[in-house]
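Following this line, the structures themselves.
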Structure 1
Amino acid sequence: MALLLIETATGVTERADVDRLLERLLPAVVTAGATTVESRVTADLKRLFVVVEHDGEGADETLRTQLVAADVAVEDIAPVRLVGADLDDVKAAGGDQPRYLVEWDLPSDLTMERYLDRKREKSPLYEQVPEVAFRRTYVREDLDKCLCFYDAPCADDVYRAREVVSAPVDRFHELA
């Protein structure tokens, strides 16, 4: 099984509009032969991130076709790897609502092996910021960027945790 990340700008300002967008998007995922792992919308309702699981070659194109047919404007669909969590645990924790999402545009010379080594080396440092709970990361297979999910009392705590592990923040989102 492989994972795909769907990203889109919602183009809406009301939660009900996001719900209607999801009412079109989620059935299109099923029609494309995929299963939704999780969907997260930013607190300002401007961005939607959906991770789906699929088992077929060309799933990204099939998915894109179904989303277009459902009138869902997609910015990007990319293969991702889940790091720092077990997929079955993420699926089982359907109500798990991380509060923050950090996007990090990865350096162009970084390899997946070096990224994973770095993650193993740096992750124990999160213990220095006990009020922050790292939940999981989705790393694009093309190493364009990663999405890191956190729970914390406030945004400043997440920034502090990122400093402790020497990881930049390219875009920061509070999640709805």
Structure 2
Amino acid sequence: MVSSISDKLVKRIEEHADTIIQRWVERLQSDAATPSFNDDTITKFEKKALQVIKELSNWVAYETSQEDVGRQYAREGMGLFNMGIPLCEGIRAVTLLKRSIWLYVVYESAFDSAIELHQMRELNERVALFFERAEYYFTRGYMEGMNQSMKTFWDLTDTDTRAVFFDKSFYIKTKTAP
């Protein structure tokens, strides 16, 4: 793994994952844009979000490929669809998680030097890139779940569903990153 100056902050985030997740759950429960997240679904997502944060150094590593992120988050998106949670709420939950991480860094860390501010900027770039990729593949996975359900419920073919989902829309079928 290529060492970066923000690794110290990443380690701090991983060490305080429980605190960050608790704050995220509170935001998720109080957010009017996420009504589908009941106690049952929050518990499932809480475990997944905790795992993401505890392994954040792996996800934001320069060596982590888009394909690695794609495989994981396409599956997560399909899982969200199968749970019956609207895509917009899933994206909102991901956005709230990213924000919870960032607010933790901003409010729980003291920055006294230009180097520390640079660490913060670098961390923001690394985390933003990871979450942008995760959201993209999360959405693709959700769409794949929709496509599969449409075919099952209405006995549609690939040609039928292409009218809605277009060619090359799916990660799992194409196995390529954009």
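Every number in this text was worked out from the coordinates using simple rules, so none of it is lab data. Worth saying up front: this structure is predicted, and the values here are computed from it rather than measured. Cβ atoms are built from the backbone, for glycine too; each structure is taken alone.
Here are some notes:
- If mean count of other Cβ atoms within 10 Å over residues 16-23 is computed and equals 14.1, the structure in 1, 2: 1
- Answer label among 1, 2 for the case where distance in nm of label points 7 Å out along Cα→Cβ at positions 112 and 160, calculated from the coordinates, equals 3.6: 1
- A value of 1.2 for distance in nm of label points 7 Å out along Cα→Cβ at positions 32 and 56, calculated from one of 1, 2, originates in structure 1.
- For mean count of other Cβ atoms within 10 Å over residues 48-55 computed as 17.1, the structure of 1, 2 it came from: 2
- Read-out semi-axes √(5λ) of the Cα gyration tensor in Å, computed value 27, 19, 14, structure in 1, 2: 1
- Largest in relative contact order in percent (Cα under 8 Å, 6 or more apart) among the labelled structures 1, 2 is structure 2.
- Of the structures 1, 2, the one that -9500 was derived from, the read-out being helix-only ellipticity at 222 nm (-39500 (n - 2.57) for each DSSP H run of 4 or more, over all residues; to 500): 1
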